[in-house]
Structure 1
Amino acid sequence: MSGSAAFVDEAQIHVKAGNGGAGSVSFRREAHVPKGGPDGGDGGRGGDVWLVADHNVSSLLAFRDHPHRAATAGTHGSGSGRHGRAGADVEVPVPAGTVVRDRADGRVLADLANPGDRWLAARGGQGGRGNARFLNNRRRAPGFAEQGEVGEEAYYDVELRLMADVALVGFPNSGKSTLIAAISAARPRVAAYPFTTLEPHLGVVVYDDTDFVVADIPGLIEGASEGRGLGHRFLRHVERARVLVVLVDLGADAGRAPAEQEAVLLDELGRYDPSLLARPRVVVGSRADLDAGGWPAGAPRVSAVTGEGVRELVGVMAGRVDQARRAEPPPSAAVVVHRPEPEGVRVVRGDDGSFVVAGRPALRAVALNDITTADALAYVHHRLKRLGVDRALARAGAREGDIVHIGGFAFTYEPD
């Protein structure tokens, strides 16, 4: 993986599921039968939008300029019992390691850690039921059907946390990029000034019978754990690493003593996530060819330029990775499917003193094409009562005569 401005590890995504098709109001028209029974078909459901972790996708670049993803709508039902077609689902590929957050409060909604993991980002609207569905012994000629449900729509923040076995951690210009170039096929941009690396790089390292992935994490600065510089963006790529390799710059131009570098780096890691300090860790002096002193004799040291200590360090990495893998529980073959919790009915007090009933089941109960008929009103009241809306309104303090809003409709509350 070469250095490139194309790596994107933060993005916003807008998803829109398909609307459901409307149910049909229709009656059979047969010879010698003046008024046949209802035969309106159901509308098709709208398509869902899924985010799916895909090992062929390496960054969130696809969302930087084109954040919108939409599924198609279901078609309407029609007479003679013909149901509408369902809308097509949309699967949106994202890198393994993608985390989805709520834009309002930053809550993690899904962690698509492994290839194949999937998350239902927007549910398609249910298709409306045709009037044939409302036939019963008391309602012989239902003159109403359900409208299609509107598909969900939302914006999310998505971020990528690299999936690496080893993370190289150090200050800017401490030799991380040169080292990863020396031990793997990765070719990051390398130069003798700070902040050359502005994005992480991954390299695959092969040592005897072991292969593992090493991430070159852009250089940390003091205060990174509080978000100084690009600290949080860089540090999150350390979170999934099995082993941490802390590079302490031995060069005369490092600006601070090796022991001070180590202390500051570990402090930043601990402030960001205390569990990082419990990870297997290797501390090594880097740029040993420019050693200005201050590093204990016999302590691990490496020079990617001369090759000193490189193979020995790779061997230590491979051993630590192997130990960490053995200590982990065996991976599950099952793909993780994330779905939002089913939404119930809830009642909130409006600013004007009225009551608002929210939740998809309640909205669906009033989503009829004609709510003015006696049959339709009786059906709506029956459905809302079965959903517990009457009890919820009473618990919320509703009194006779209060205005109740459900979707685009307003009702006067009349307790049983």
Structure 2
Amino acid sequence: MTDDTMHTADYIARERQYLAQIYKPLSIVLNRGEGVWLWDTTGKKYLDFLSAYSAVSFGHLNKRIKQALIDQLDKLDIPARAFHTDRLGEFAENICKFTGLDMVQPMNSGAEAVETAVKAARRWGYDIKKIPDDQARIIVSAGNFHGRTTTIISFSSEAAYKRGFGPFDGGFDIIPFGDIAALEAAITPNTCAFLTEPIQGEGGILIPPAGWLREAQRICREKNVLFMLDEIQTGMGRTGKDFCFQHEIDKPDALMLGKALGGGIYPVSAFLARRDVMEVLDAGSHGSTFGGNPIAAALGIEAIKILQEEKLTERSAELGDYLQSKLKAIKSPMIKEVRGKGLLIGMEIDPAYASARAVCDKLLEKGLLSKDTHYTVVRFAPPLIIEKAELDWAADTVAQTLAEMI
């Protein structure tokens, strides 16, 4: 059977036959994208309200990102970090100045950036803080999602991420998300870092109490503990600031970025930190064949330029408030809460009426693409280039869908 003769069910059946079934995708087969829109193999058009979990913040096949890729491919592809290249230093300078942090280690996936953070934090604990060998502890938040590598799932509180993958890495202490008293109580002389998301995306668009980030930073500074933020999903304008931490603090001691940093076309991530933290990583202690390659560097440079020059952060703040007001105005007993910052919004569904997955399936039928998380929350995270008229249509579609499901 050729692609010309295949139907939706045929594509799905082929994936199920040959791919590990680690995802439960909606019943749609996409084959084209442009801006905020996607098309399936039948030609049906959909509004993308997920943006690949914020990776496609600048829209599908963004012309500037695409041109940056083409221009770089005309010059140099992947020489590896065994050599210097003309683009990597430029990328490093741009991203350090953009974030306010001193140094960067470029990687590929978000999980790799977090793994880098864990290694740097532990070595900093031993070399700088003088924690006894193999005794370093890292505090994390319950309900976190930092990736699915074996180290990272060791400090997950989600049983489904851990089943059958032990034994697990030690050295992590889990506290309730947003709980200042718990953070202060958990710190010991062997604590080297506190690693958290400023808003928990995969956890259900969970927003901590106002002032929590500021207080957490203050406590970490007092106790000589690294304050490390995972902004892989919340960074790059998604919450109405360039970085979510800017709602409350100047900058963390370390920062993880990814997703939108690659412009939705290429995997680019970064671990950024204070100089004394990054300098504990010496030759041979860490590395990545693809991390920081010229293609990744070129796209990262262009992604930062697009965010700044097209004022997408400001758009995210304005349009996020607008979308939230539209969603909160929907009168439906199915909605327990609408919460978020910028264009990262969660709509919690009362499970007495339906699951969030069932809502996403119905929205799909009407041409609106989103994804559930934690069974009860529908995530809305459209590209930052979206227009008000498109948000109006989406909100009306949500209202109509919920009304039909009662």
Structure 3
Amino acid sequence: MKKNMNIAIVGLGNIGSYFYNYLKKNRNIIFNKTNVTPIIKYISARSFSKKRTVKIPKSLWLKNYLDATKSKDIDIIVELIGGAEGAAKKLVFAALKNKKHVITANKALVAKYGDQLARIAEKNKVNFEFEAAVCGGIPIIRSIKEGLIANQINKIYGILNGTSNFILSSMDKNNLEYDVALKKAQELGFAESDPSADINGEDVSSKLKILTALSFNSFINNNSILVEGIKNVDQTDIHNANQLGYKIKLLGIAERKDKKIIQRVHPVLIKQNSYTAKIDGVLNAVVVESSPVGQTVLQGEGAGPGPTTSALVSDLCSVLRGNIKFPFVISNSKRTKSIFETIDEKNFSVYLRIDVKDKYGVLSNITKVMANNKVSVKRLIQNPTNNKNVASIIIITHVGKNSSFVKVLKTLSKKNYMVKKPKFIRIENIL
């Protein structure tokens, strides 16, 4: 076994710089735990002249990042470029084809090309590690691969995006409007200048697809997944949820029943006293339901240089120890082409908020539309508004099919008594 292993770090933003510094300062600690010394051989980034918090010796700079994939004195490539296409894709594919171990924090790349990359890694007997791609410092991937390896997982869900959770928490705790909460998240560095991937659910979607494949030994499915974000949630919804005994959270949920898998990302109402409802700020939390262990809960920082570096070093140590493992727990040949279903036939109780012109016969028409689509009212509240001619009707329904609620919303949206588009948030009974 090698005494030293050479590393090329490609991408030197906040995470790359932090990771470089950590390795420089803690090389001996890593050696004591693995009996192998990690040596940073090359660094590559888009700009060499950019001002950075770290000083990189000129001898480490690699002008063409792809040269790292061909170099005989490189064992491990750490990809920290980001994005599913372009330089990151070229680098990782080339590295694995040239029998280099790859460690990445790139969730978009793994979610889109993970199956192909896993096949190449397995064929060439190298590691393809991506713990840092999902939930930063929470070791959820290693937990599924190793700690829960004896368990059959039936459901995995959680708060997988710190930005959206910070926004919803700020709206709730500080009574902020959505736009103000988003601006605050950007000022504090919790949200990007373009926050669309976080607030529209795409970030959670990428992470959930990876967790689904790991949990159910399936291939990654990019089609049958519902993805809804939080930008339609306003302060009125937050207030109504509190009045009804709920909190609003953006969850990623994957579950298997009767050999069929459903993946979904959307805002939910959950009981105020539930564990998940109390996860606030930029924290992430993942709950795994499996047999025989039951429920497993992991909570922690989901993003940022420190937590991400923690996950990257975990993957690095796994490679240094010489553990050649299948990227998705089992061999590609044994992974299953599972049946993925849409959410249409799944049953929910839901929160409906319907703002209407306050006139005779409107409420009876609404309940008629619901009855025609096999949706029944469990609880109804009519809230006053600042406009005397407008009524806000809040309905909690009995359990019904998702497809039925979609039909109700479509029909109501066309009614001339509607003041604005009706709101619809599913209710989840979870930990």
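FYI, it's all coordinate maths here, none of it is from the lab. Because the structure is a prediction, the values reported are computed rather than measured. Cβ atoms are built from the backbone, for glycine too; each structure is taken alone.
To which of 1, 2, 3 does the computed value 25.7 (Kirkwood radius over Cα pairs in Å) belong? It must be structure 1, since only it matches.
From which structure (1, 2, 3) was Rg and Dmax of the Cα atoms in Å, for residues 27-258 alone calculated, if the value obtained is 27.9, 103? Here the read-out was taken from 1. Source structure of the calculated read-out (percent of Cα pairs over 22 Å apart, for residues 75-162 alone, 47) within 1, 2, 3: 2.
Work out which structure the value 4.7 belongs to, where distance in nm of label points 7 Å out along Cα→Cβ at positions 83 and 243 was derived from one of 1, 2, 3.
Values: 1: 5.6; 2: 3.2; 3: 4.7.
Working through the options, I get structure 3.
Can you spot which of 1, 2, 3 the value 4.2 was calculated from, given it is distance in nm of label points 7 Å out along Cα→Cβ at positions 11 and 307? Working shown, then result.
Numbers: 1: 4.2; 2: 3.1; 3: 1.7.
Label of the originating structure: 1.
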